[in-house]
Structure 1
């Protein structure tokens with residue numbers, strides 16, 4: 001099966017471990033954290049942006065957090081925000097930075113010198129499937145149509161994404177192309193800053209398709225602006241069942257991108273515990289379920305040491321895959 005099946009297995013193991021440690025109590029409106037400032041390493045409209053704002057929405061509406069604020073800090077493939085958090089650690093104890101698979105990929109490729117080991121690991125929180133998307137009026141009807149167009153004229157078929165070359169969106173598209181027997185190295189990839197800019201590039205005709213998070217594409221697909229030609233889930237996703245999977249089209253690619261939260265190094269233990277308590281209780285609230293279902297996310301929860309173990313495993317497996325595909 002697909003190269004990233006390990007990710008789904010790791011999520012399942014983390015979920016089992018979380019359950020075995022005891023389910024969190026239902027949120028009862030008791031405020032756990034006074035305020036959280038969410039630092040978002042990319043532009044508006046992307047997966048990081050949606051995850052931070054959705055999490056903040058659920059935490060505040062459920063009464064677990066008094067207030068939430070948000071700051072988009074693009075640059076350096078996410079490295080600007082990571083560097084800022086580390087360099088200003090003492091004044092950023094009230095900040096949580098959202099990140100995901102790219103913090104592993106970009107560290108491996110040297111896009112930035114830091115890694116997850118330089119931060120305080122709070123918790124992995126959700127998973128988001130990846131999707132390939134075309135404009136609603138595109139002649140490309142499905143994944144096989146995209147591959148056919150590429151094979152016929154590689155120079156005139158570009159795939160956009162909200163990550164740097166060799167980053168996650170690029171890597172997912174390369175996986176799909178390789179599974180179809182096309183040359184992933186020859187695929188023309190155009191990077192954008194965040195999901196909003198990526199979709200603008202697609203709709204303006206700069207690229208013929210986009211590799212993105214499923215949750216980033218759902219609302220545009222429902223509005224009739226884009227067509228999702230393939231999702232990296234094993235089965236169709238309830239949030240938008242019209243979107244076909246890669247697998248049902250004969251393309252053996254499945255993938256789930258985790259997203260989670262990190263804090264500045266040296267965060268006091270009691271503050272880390274409060275953040276982890278708020279997130280754990282969040283899963284039991286209707287406010288969170290509303291946000292999760294709306295975005296088609298997969299619930300995961302791997303706090304602290306479980307998060308560390310998961311990230312170390314992902315670093316090894318992704319590194320092996322990137323070397324195989326020629327990205328390292």
Structure 2
């Protein structure tokens with residue numbers, strides 16, 4: 001067996017010098033430098049000492065649009081993009097795929113992200129969820145899917161089979177993007193989140209354009225992500241629904257609809273305005289544990305009246321945009337072939 005030489009170490013000091021001067025003194029990296037730095041981090045070419053310094057420096061400074069663009073370009077190049085099978089095999093001839101990141105789970109109220117995914121998938125939308133399997137103190141989407149008897153996909157082929165069966169495909173980040181998973185796991189060592197937590201929530205794992213459901217928790221991220229998603233590079237990868245997270249998840253809050261912005265072809269359109277707490281509270285799961293939530297979701301799938309109105313509206317908006325995005329992509333693909 002041929003010996004593979006070890007990866008050449010990446011000297012990160014000059015980058016740390018720029019980003020490590022504190023919130024007011026730090027300077028942002030160019031897109032090219034950000035790409036090269038993050039690619040080296042993904043490849044394990046940055047020493048542990050430098051890696052910790054970079055992650056903490058970015059945590060304090062905050063990412064710029066150019067940095068996020070460079071990081072994300074390197075991140076998406078580090079794993080295999082998911083192709084869609086022929087429409088005859090998938091049964092999905094009218095919708096672009098939907099990408100739902102799920103990295104927060106439930107702390108106080110039931111996590112209804114799996115309900116959103118299943119409602120979309122049964123309409124024929126290829127739905128990919130990705131996230132972590134477990135998170136101490138939270139109920140993850142993966143745990144709810146397991147309670148529902150839904151498969152956890154560890155390969156692209158398994159995900160494609162789910163699409164063909166009109167089932168949502170959940171892929172753990174370890175299976176979808178293992179190099180990113182390693183950096184995500186640095187939280188257990190450093191005690192704080194890092195830029196990878198932002199990247200996994202905005203990445204687009206499909207070869208074809210897709211609709212990404214993305215959320216934010218802090219107002220400054222709304223400004224930065226809106227600026228990024230309206231760039232030409234981001235627009236080429238599909239559309240985005242951007243909203244304040246429901247405990248960090250990208251499902252509409254069952255108790256009060258959040259504002260949802262549609263970012264499409266470099267423009268921003270508000271689809272749903274922020275609403276006050278509903279007068280008639282929906283009959284939500286009594287407990288937030290995985291089994292209770294799964295049982296309630298199974299009921300809601302057959303009793304339409306149980307589905308909270310904000311989630312129903314989110315589903316309708318997703319279907320409308322995915323249909324238009326699919327037609328747009330097919331038309332562009334046909335034009336290229338002529």
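Data table
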{"read-out": "Value 29, calculated as relative contact order in percent (Cα under 8 Å, 6 or more apart), assigned to which of 1, 2", "value": "1"}
{"read-out": "Computed 1.0 for distance in nm of label points 7 Å out along Cα→Cβ at positions 119 and 319 - originating structure among 1, 2", "value": "2"}
{"read-out": "Which of 1, 2 yields 14.5, 42 [Rg and Dmax of the Cα atoms in Å, for residues 239-302 alone, calculated]", "value": "2"}
{"read-out": "If log10 I(q)/I(0) by the Debye sum over Cα atoms at q = 0.10, 0.12, 0.19 Å⁻¹, for residues 103-286 alone is computed and equals -0.40, -0.59, -1.58, the structure in 1, 2", "value": "2"}
{"read-out": "At a computed 8.9 (mean projected area of the Cα convex hull in nm², for residues 79-198 alone), which of 1, 2", "value": "1"}
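Since every read-out is calculated from the coordinates, none of them should be taken as a lab result. Computed from a predicted model, the values in this text were never measured in an experiment. Cβ atoms are built from the backbone, for glycine too; each structure is taken alone.
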